[in-house]
Each structure stands twice: as structure tokens, then as C-alpha cells.
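Bear in mind these aren't lab numbers, they're just calculated from the coordinates by the rules spelled out. Quick caveat, the model's predicted, so the values are computed rather than measured. Cβ atoms are built from the backbone, for glycine too; each structure is taken alone.
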Structure P
Amino acid sequence: MNSSTSPESNVSGNSKLSRFCNLDPNNAQQLKIATLAYIGFNFLLWTVLAILSQTAPHKDNVEELFWIQHFDWGYPKFGPISTWWVYAWVSLLGRSFWVTYVAGQINVALMLLVVWRISLLIMSPARALMAVVLTSLITYHSINGIQASSNLLQLFPTALFLWSLLLAVRNQNWWRWVLVGVTGAICLLTKYSAGIWFAVMGIWVLTDSRMHSLKAMKGVFIAIAAGVIATIPHILWLIRENAPTIQYMRFQVSGEINHMSQVAKFIASQMGKLSPIIIALLVLNFTFRRGPHDMMAPDVKIDQPKEMRFIAFAAIGPMLLTSLLGTAFISLHANWATSYFIMLGAFALRWVPLVNERRALKQVLRIGLALNITIACGTALYYGLVADLMSKTPRANFPAKQLGSKVDQIWKEHSEGPFKIVIGETWIAGVASVMSKHQPLVVPYGNYAEAAAVNPELVRRCGAMVLVDPSEGKLNPNMRAFLERAAKNGSFNIPWNRFKQKPLYEVNWAIIEPEIKNACPQ
């Protein structure tokens, strides 16, 4: 039976959505256009709704926006790639919060594009499109997709690494192994957790029969050499700066913990992030069981078994290895798994019933679009309206614009020179910097080591504003030292709500006067 004549399609056959979902699985060009259209729609859906609904971004976005004020081969917590990525988009579009949403979602879109290209090497174009749709439903790629964190921005580099590795194993060209090394280096320079990927895919390489020769293994050494060469500038930066990123990594993974309990929480958190794709698979199987049995057909193109091992390693390997390490060695953080599920959509196709491809593709598109739109609109509605009506205070509805205006007003009233430097906790200082018309440099927590663009001499010449959120608790010694130098201080309150005058957000401020009059560079 042809699904185009079924009662189901006749009901909505005239709608654009129905025509989009009712694709010909044998028309590769049509499927290519549909895949690109879906990726573009996904990008616009999440980016536009975030811009319209959220007044402030995730804390990591704010952090990247003040790190880009200094261009270097490394930053206090991570390698340079994520910051360079944000820097590129800010250079093009300006230093605003919404630009970080664009940067995050373009990264997701490019990752989905690479997932599609990898899938085309292994399965039919129809199933490759289904893999893209299922991958897009994972919470890390949707709700978290507007975060400009190193975890999120590792998605595209990791996808490139997987793609280049698969092509190198299949074709065995030396230059492909060079690409493996370079993409691996980009992955590592985004976040060191790329080491998990290297271990997992290294095991796959060693177990793949195509690599069981000296000639093939030479390619691995070429990749390692290329990767090391590509990371040399960062290594030199580590030596020069006393390796702050490695110190931060040690801090993140250390601590006295109940390992088994934390692993259980880690896995439970990941199941929550994967819930949309799980729901999609359950609905798909339910609808197919209820459908007519004569829809079952032998026209399904079976995926290449050898390459499905690659998909399996990529889809579940990083999660398994991280959980294993967490049982005895390291502390675990849920967001570390952000890049772990890039190939899970392709892997999940084994749970999509082997029915007529036209019908399967139609159902995947319908369910995927329905879930994606529902989750996106629900998220935007919560942050754009419900949170304020319920007097909730997630950072996404923070009064960023009001804070920037108030800070500028205070500086104008109490200081004569240019507003060049703001000192404070990452969030309040970073938001003030972005929203101020002066775009001051940031010294997070009063720590010069985290603000390469600022030095004590610049503070002496230009002065600074110190901002304190009293709810943060006890101040560190650096912050106390700056406050002791302040000549003027005060406080103000702004409503953390777009519709009500409460709850109020309290801010303490202090101004450090320049020690040298008229010496601050304009």
C-alpha cells in the first residue's frame, strides 16, 4: 500500500507540514534538501525563541563574553577554541547576549550536518535524515544548545573528529590521518574531556579488522604527530601561564565522594537529558504496532554491519567509560556528557521498526517536529512569561538591561574618567560589562590571573567599579582588598521580574578612584 493514498495522509495532505513529512525515500536530492531544511528550521526555532524570551544567558555565555576581551592560546579553565568561536561571532555581530545563542546553535547545526554526512556513509539517505531528527531531540542539543559553554561548543569539533576518523579507516590515505590529528587537537583544545573520546575510538580502531596491518597503524602515528604539532602553541601557553587549565581540571575531578552514589546520579541525569529521544522511540513503536500489518515491507535498506560497530562505539562508549572511571577514580559532573550523544540518533535507529521506509520517515519527521516544537515553545514560555508570573528567578529572566543602565548611571554620578574596569563575581560583573554602554573589562572575583587584559597598572590609571552580590556570601581576599581601596560605595535594588516590583535583587557597589588623573587610555 502506498502511504500517500492512506486515510491518514488524506486528512492533512494539503498542508505544507504533511508534504514535508511525506518524502520519497528513493529521491536522494529531495532528502538532501529536506535534511538541510530541517537543520535550518531547528537552528531558527531555538535561536529566535531564546532571543525573544530570555533576558540573560547561561553563566558560561557571560564568561566567554569577557574572556574574548583578550585573545590568547588558552584561558583560565579551558583551551582556546570555544572562546575563539564566540570571538568570531562577536566580531561579526557585536558583543551581545543574543550573539552567544547564535554561536551555540550554529555549533549544533554544524554538528547535525556532520552527523548526516557520517550517516550517509553507513545507511540510506532516508535513515540518515531520521538519524538527524532523533539526534536533534537530545536535550544537550536543544535546550542546552544556546549555551556557549566549552561542553556545548565541543559538539561540532567532536563530530568532525569522528567523521575524519571513519573516513581515514575506510580509505587509509596519509592526509586523512593528518585531518584526524588536527580535528582531534581542535577537540582537545576545546576541552580536555576529549581524552575520553580518544580512548573510546582508539579501542574501536584497534579492534577494526581494517587496521590490522603495519601500513594501517602508521596512519595512527601520523595522526598523533599531527595532533601534537597542532597543540604546541597551547602547550607553550601552559608552560608560560603555569598550567591554569590543568589545575582547574584537577580541582573538578578531585574530592572525597561516594563514587557509586555519584555514578548513579550521573546516569540518572543523562537519562533525563535523553528523555525526548526515548519518548520519540516509544511513540514510534506504539504507532507502528497499531498500524496496518500490510505496511510491513522488505524495502528497508539495512545499514552496513561493520560501520554500525563504529556507531555503537561512538554512541555508548564515552558514557560507559566515564561511568566506569567515576566508580573509583574521579568526581563526575552531568554536563561533561554534553558531547557524548552525537551519534546516538543513528544508533537509536535499531529501535525504529523495519517498516516501509516512506512510512517510517514520515512518522519520525512528524514525531520529531512535534516534540521539538513543543519543547522549544514550552521552554520559551517558561522563561519568557511563566517564571516571572510565578516570581521565579532563573538567570534566563535576570534584569540584565536594568543592571547595565544602573551601573552606568552610578559611574557617571560618582566618577569623571572613562568606565574601563568592573570587578566582581563572574555573573554580576560579566552581565554589567556586556550591558554597559562602556563595555568595561572584567576582573572576575578580583583575580588578575583570570583577567589577562587587566593589570594593576591599568587599575591605578583608570580606577574601577566593584560589584558585589550579597547573597554570594563571604568575599575572597582579592575582593576584600579592592573594596578597602574604594573611595565611594553604596547599594541599590532592581526588580528581578518583568511584571512585578519583587523579588528585588540587591547589589552593593564601590568605586576605586584613579591614582593618576587623566592617565586612563580612552
Structure Q
Amino acid sequence: MNTWFKSGSPWVWLSAGGVSISLISVIGLLLLIASNGLSYFWPSEIHQFSLKDTEGKNSVVIGEIYDREQIPASQLSHTNLVLPEGTETVERLLVKTGNRELVSLDFRWLLVPQITEQSTPEDLAVIERRTNGNFYGRIEKVIKDGQEVAITELPVLLERVSDFQEEIDELQKDNIGAINYQLERQRLKERKHALDETLTDELKAKFSAENAKLEADYQVLETELLALRAKLARDQLVMVAMGGERVTINFDQILKIHFNNQMSIIEKTGVFFSQIGAFIGDEPREANTEGGVFPAIFGTVLMVLLMTVIVSPFGVVAAIYLHEYAGKNVLTKILRIAVINLAGVPSIVYGVFGLGFFVYMIGGSLDQLFYPETLPSPTFGTPGVLWSAITLAILTLPVVIVSTEEGLSRIPSSMRLGSLALGATKIETLWRIILPIASPAIMTGIILAIARAAGEVAPLMLVGVVKMAPNLPLDGNFPFLHLDRKFMHLGFHIYDVGFQSPNVEAARPLVYATALLLVTIIVALNMTAVSIRNRLREKYRMLEH
């Protein structure tokens, strides 16, 4: 045994065990997130429950089963529920009932002993709406252009509504949005001339003519928009809810209609992937508890890429100075200690610093110098994607510096001296010899920076991220990339949906789905950087040897 310990084998097994436990934990966590998140997109069966309460009243509940749990029978003593002798626990079901215009909550707990009958009728439909969540019930009438038609017309009506809605979205976001943007730009230009005391009568007439033309174009587009909305309002669906109530739903509120109980496995698989696609490509609705997360995906990727572009050159230059040029004195030691200590500063402190220095000081100064016509409404003196990227660049700067300096320290001094002996200057040696060999280490630092920045939330809450951003930072209006705008972020979206949602039960699957998406994006960004690093390592392997 003593020989075995001296051989070092216990430490090998201990290291292997630690790595195995860590790997199993990570895989288990990912499986937990994936199972809970992806199940949200699978079309569940719609159940119809016949209930009889303790007072003998009968009722019907229609919905999807979300959860099951066992509760102690002692907790039900106040309900006068009659249970068999010796019953210790009672099962209850969490059912999503939707129909917000009829009931106050989306979910309802049902006690299994009160259920007299449970079935899955094939005529039950689930209607996904733009507002008020899902509606569960039976279709009684389909009305097209004021006339009742057969239920077989549903696909045609849904396709027509989808076409109309695409035209409406294009009018609102692209055409009308562009005109509103141009009108605002005209107003700011006119105000700037007024502040500079260069607003002549000729300029006033020019601005008035341009504004009149834009207003005329706006009126034409508004007329088209009202006409499209009138066409949408002609088609209706009459539904029968679980209590027998009849509810009329306009087709302009309907996104999808599914008869889940009629679907085969293949049809459910198709709906599953289509709902995943909608989740990735659509905008959020209903206080972020419905719809997709595309603005959050876009904001997260844009912010991370912008942060990477900012932090990479500054981190590499700082590391080169500390290792190649700075003398080995007290000041250099203090700088290295400061860099290492910066890596341990809480991220919220960086957020406070970014808010005070970048947003209020630099952004406010930029507004005073270049955008006085917009004041008191700030342009850059307010949180935005630019300040978020710079703040996270400072947060991740120590990671890039330390990684790059370690890569530089592994390069033998003989390579530097050999290059200088052959007549190369110090700059040429750095550019052609040192940096190519150290590029894998630089990419390692960038990978670590991306991994940390993509998951940070606390500083972003102060310097740019919001619950709902009406416009993306990228659009068709000059200068196309608007770095002054606020943005959505997947990390903050998880926090908001999970802890600030008015409907916690409905939001819980979305939390898992969004977390899985965030992990996937981080892995994709990291794998891209790792691939680049491996190519650089192979390319300069011979040079290193």
C-alpha cells in the first residue's frame, strides 16, 4: 500500500474521479435544462375533467396537465373532502386552463379525488393568440366575411390572416416607422439650425415642404393600414369554453390553431420543431411569458461581438507592454497586482462604474458637444449597447491580459534574440514571430472573455439592458447600427421571466428553454473561437519549434 501511494497512482485516480464527477454534473444539468425546456414546445394532450366538489356541484375543466404532486391529506381537512380511511397523501394536478377573459389565472390545481371523469375529446382545440394567452374549447362557428363557413376553411383563413399580418407588420415597422424616423430627424435638424441661429426663412420653407411630403406619405400608408385591419376584423371564430360560455375571437388575434388530440406522432414532431423555430425567430408577447426571444438573441450576440472587438486589441497591447517593454520594477509589479485584483471585483461594481463614467460623464459630454438639439432627451447620455459592450470589455480585460502574457512568457528568449540578430527590429520581431506564436494563448483569453461576458447580467441592468426593446439596434435607417439604443439580453430575460413574471407557472418552462438557448449560443461562440485557435496553433506549430 505504501508503494502504491508513493507511485502517485492515488492522485491520478483522485484527479480522474474529480473530472468524472464534474463532467457528470455538467451533463446532468444540461439534460435537466433540456428536458424541462424542450417539453414546453411539445403539443400536449388536451384533457377534459368532470369535477364534483365537496358541496356536490358539478363542473368541467379543459386544459393541459403541467405538473403532478402528492400533498399530505392533513392539508385538506378544511375542504371537507371525504377520503378513504388511512389515506395519507392526495394527488393533485396542475392544469393550464387559459381563457383569461373568463378566469383570472391561467392555471388551476385539481384534486384527483374530485375528478369523476377524465377524457381527451378529439374536437378540443387550443388557440394561440397574440394577447390573453391560449384559449381552450370547442369550435362552434367559423365566420368568413360575415358569413358562416365550414370548419375546413380554417387553414385558408389562417393563411390569409398571416398574409395580412405580414403586410401590416411591414407597413408599421418598415414604411411608417421609416417616415416617423425621418420626421424626427427633420425636427432635430431644424432645432439644430435654430440653436445655431442659422435658421433662415429659406430653410424653414424647405423643412416645411419636406415635412408636408412626409405627412402626405404617412396618411397614404395609414389609410392602407386601416384597410388591412378592416379586412382582418371581418373573419371571426366562435368558441365554446369549458363552462359553456360562447366567446367570439377575431382572426387578427389568432396565431395558430391546433387539435392536439387528433395529431399523430409525426404531426406533433412537425409542430414541435415549428414552435422551436417560432421561439427563436419571433418577438416576445404578454410580458415576455409568450412568443419568442429573437430580440434577446440578437442583443446578446451583438453585445458579445462588440465587446470582443473592443477588449481584444486593448488586452493584447497591455500584455505586450507589460511583458516586452515594461521594466522589472515596483511599478510593473503594482500594475500586475492591479490587473489580477481587477479580475476579482464584483461585476455589479463595473456596472456602477460604467453608469457613472461612460453613460453620465462621457455620454453626457457627447450629447452636449454633438447632439445639443436632442436635449434634454439624451442620445448617448443614457444606457445603451455601446456602453454595455465597453463595460464588459473592462470587466473581461484582466482575463485577456493574463492569458496573453502567459502565452508570451512561454516563448523562449532565444527566438527574440535570433530575430534581432538577423537584423529585424523589435516591432518586426513582435509582429512576425512573437504574436503568431502567442496567438493560441490570445484566443484562449478571448474565449474565456466571451464565456464570462455572455452570461453577465448584473452590470448590464445598469448600462443598457431592458425588459422590452421596441426596436433592434440594427435596422434600415441611417446609420443602420444604432449603438445608442437599449437592447434585450438572454441572461436578463431569464431573470425577468423567472422572477418578475406575473404568471410564474406559465413562465417556468420558458426559463428552462431560454437558459438552454443561452448555453447553446455561448457554446457556439466558444467553439468558433476554439476552432480558430486550433487552426492558428497548427499553422504556427513549426515556427514555434
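Could you tell me which structure in P, Q was used to calculate distance in nm of label points 7 Å out along Cα→Cβ at positions 328 and 440 as 5.2? This value belongs to structure P. Comparing distance in nm of label points 7 Å out along Cα→Cβ at positions 152 and 184 across structures P, Q, the highest figure is found for Q.
Taking distance in nm of label points 7 Å out along Cα→Cβ at positions 232 and 496 from the coordinates of each of P, Q, which one would give 2.2? Here the read-out was taken from Q. With distance in nm of label points 7 Å out along Cα→Cβ at positions 384 and 472 coming out at 1.9, pick the structure among P, Q it was computed from. Comparing all candidates, it corresponds to Q.
As an exercise: relative contact order in percent (Cα under 8 Å, 6 or more apart), calculated from one structure in P, Q, equals 15. Which structure is it? Among P, Q, the structure yielding 15 for relative contact order in percent (Cα under 8 Å, 6 or more apart) is Q. P, Q: which one has FRET efficiency 1/(1 + (r/R0)^6) of positions 344 and 512 (r between Cβ atoms, R0 = 30 Å, to 0.05), as calculated, at 0.05? Derived from P, not from the others. Look at distance in nm of label points 7 Å out along Cα→Cβ at positions 72 and 208 for each of P, Q: the largest one is in Q.
When mean count of other Cβ atoms within 10 Å over residues 112-119 is computed for each of P, Q, the one that comes out at 22.8 is P. For the read-out percent of Cα pairs over 28 Å apart, a value of 60 was computed from one structure; give its label from P, Q. This figure was derived from P. Which of the displayed structures (P, Q) returns the greatest value of distance in nm of label points 7 Å out along Cα→Cβ at positions 64 and 200 on calculation? For this comparison of distance in nm of label points 7 Å out along Cα→Cβ at positions 64 and 200, the top structure is Q.
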